[in-house]
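K.L.:
Take a look at these structures.
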Structure P
Amino acid sequence: MLYLVEHFYSIQGEGRYVGTPSLFFRFGGCNMTCKGFGCTEQLEDGSEITGCDTIYAVDKEHFLKNWIPINRVEDLLNVLDIYDLPNAVDVVLTGGEPLIYANDEIFIEFLKALQKKSHRITFETNGSLGVDFEKHPVYKECIFALSVKLSNSEESYRKRVRPDIINSISLNSKDSFFKFSIDAESINAALDEEIEDISSHAPNIGVYCMPVASDKKELEQNSMELIEYCKDRGYNFSDRLHMRIWDKEKGV
């Protein structure tokens, strides 16, 4: 079953296309939990769960009741009619991990319809799930923001770093770039080795470094040292513009 968590029209807050007006589709489910990021979400009973900053789109056990089951491609395409959108506005598919649906028939049909309407499609993916570019050539016209997880996610290396998949996406997609989430405590020699190791599997694409944050305060705490790191290493600093503007508010 394909699940949509939320949709919203905003500006892209991260990566190469920051500031670009974009229609976001956030899909439910992920193959990772990334508890190392330490972001928390409070449940109805007052308890908290820990994971990434979009844990409400990851944790199926606790949040499934808020996810929207998608049974027809029209359920997704009709979203475009809700908003007053510019022609061929950018569409960003995020999660969770949207590529858990990479072979879903409705999902593929949705991509083809977007492509036919000339929308630029960007996937925000952890880069650990493969795409069949030959079977589904629509993916060749998509952009991939490869948010490959570092050790600070507390996911195992074998699970989070898939050289064959990273290389395949970089070679077959219309465009791709790395987007790493980094906290101040992780900025050390080991971080250099991690980024160099991962980026070696797609050496010709850009590297963006983004502060780990669950709110504006944490964003500011992790930004300055990371900016200096990017200046020293020649990487691109990626702000989280949406969080800087709207803080913890969702769906904006």
Structure Q
Amino acid sequence: MTDGSDSETKPAYKRVMLKISGEALMGSQQFGLHPPTVQRIANEIKKVHDLGVEICLVIGGGNIFRGLQGSAQGMERATADYMGMLATVMNALGMQSALEDLGIFTRVISAIPMDQICEPYIRRRAVRHLEKGRVCVFAAGTGNPYFTTDTAATLRASEMDCEVIFKGTQVDGIYDSDPKTNPDAKRYERVTYDEVLQKNLKVMDASAIALARDNALPIVVFSLDEPNGLVGVLNGKGRYTVVEPS
């Protein structure tokens, strides 16, 4: 990669999917949305948007409700998953507000129709929003229970013809064990889809990895906590792990 000014005028990708966990929006809290954290992430997205990159966004709902946990506590699984989908809509609206405060036109597009607060998912309309420079925040997962927001992000990225999925996490890549508990954990620079599945590396669930593999869609795992982390990985800088074909 050449010097920063060159790379900023010529970003490596034209259209990208950014997947953010709901937990990333909590900041130091134990639950819910932390507005300063949401605003910080929105500022990161703006820096990429200002480069002319078309941005799709999927946010999880784990900071409000996680379907699997509800199911484990005795709640019927499909009902718990639908509750989790509604949590993602709340997060999407919060991010929309933060982005529009920065002057970025944003559309929340839900897989579950709720016309008074967001648009229903219509692929051609969503593509047109991207072409007009709007950020599209896809909410409510796939609209079906038993599928995670990781799978939803991979599905929408494939439908929108995104060139890459950026997965923002709390660590700077994929490790062979938890770096928070194992100081000797090894970080991978690059890893294949099959290695992720075989080694159970917990990047995304198996359905999402298989879908990305079938569509040759690379996944870049990076830390959202790093200042300018998203712009950095977009330009091939910083610490991250790439999941790609062998």
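K.L.:
For which of the structures P, Q does the calculation of distance in nm of label points 7 Å out along Cα→Cβ at positions 85 and 157 return 2.2? Display every interim value, and only then the final one.
P.N.:
Working: P: 4.2; Q: 2.2.
Checking each candidate, the match is Q.
K.L.:
Just checking, which of P, Q has the largest value of mean count of other Cβ atoms within 10 Å over residues 61-68? Intermediate values should be presented prior to the final figure.
P.N.:
Numbers: P: 13.4; Q: 21.2.
Looking at the calculated values, the largest one is Q.
K.L.:
Oh, and also: To which of P, Q does the computed value -11000 (helix-only ellipticity at 222 nm (-39500 (n - 2.57) for each DSSP H run of 4 or more, over all residues; to 500)) belong?
P.N.:
Numbers: P: -7500; Q: -11000.
Working through the options, I get structure Q.
K.L.:
Looking just at FRET efficiency 1/(1 + (r/R0)^6) of positions 29 and 125 (r between Cβ atoms, R0 = 25 Å, to 0.05), which of the labels P, Q belongs to the structure with the highest value?
P.N.:
Going through P, Q one by one, FRET efficiency 1/(1 + (r/R0)^6) of positions 29 and 125 (r between Cβ atoms, R0 = 25 Å, to 0.05) is largest in P.
K.L.:
Tell me which structure, out of P, Q, gives 2.0 once distance in nm of label points 7 Å out along Cα→Cβ at positions 101 and 181 is calculated.
P.N.:
It was calculated from structure P.
K.L.:
With mean count of other Cβ atoms within 10 Å over residues 117-124 coming out at 19.4, pick the structure among P, Q it was computed from.
P.N.:
Structure P accounts for this read-out.
K.L.:
Right, something else. Looking at structures P, Q, which one was mean count of other Cβ atoms within 10 Å over residues 69-76 calculated from, given that it came out as 15.1?
P.N.:
P
We did not get these values from a lab; they are worked out from the coordinates using the rules stated. This structure is a prediction, so every number in the text was calculated from the model and none was measured. Cβ atoms are built from the backbone, for glycine too; each structure is taken alone.
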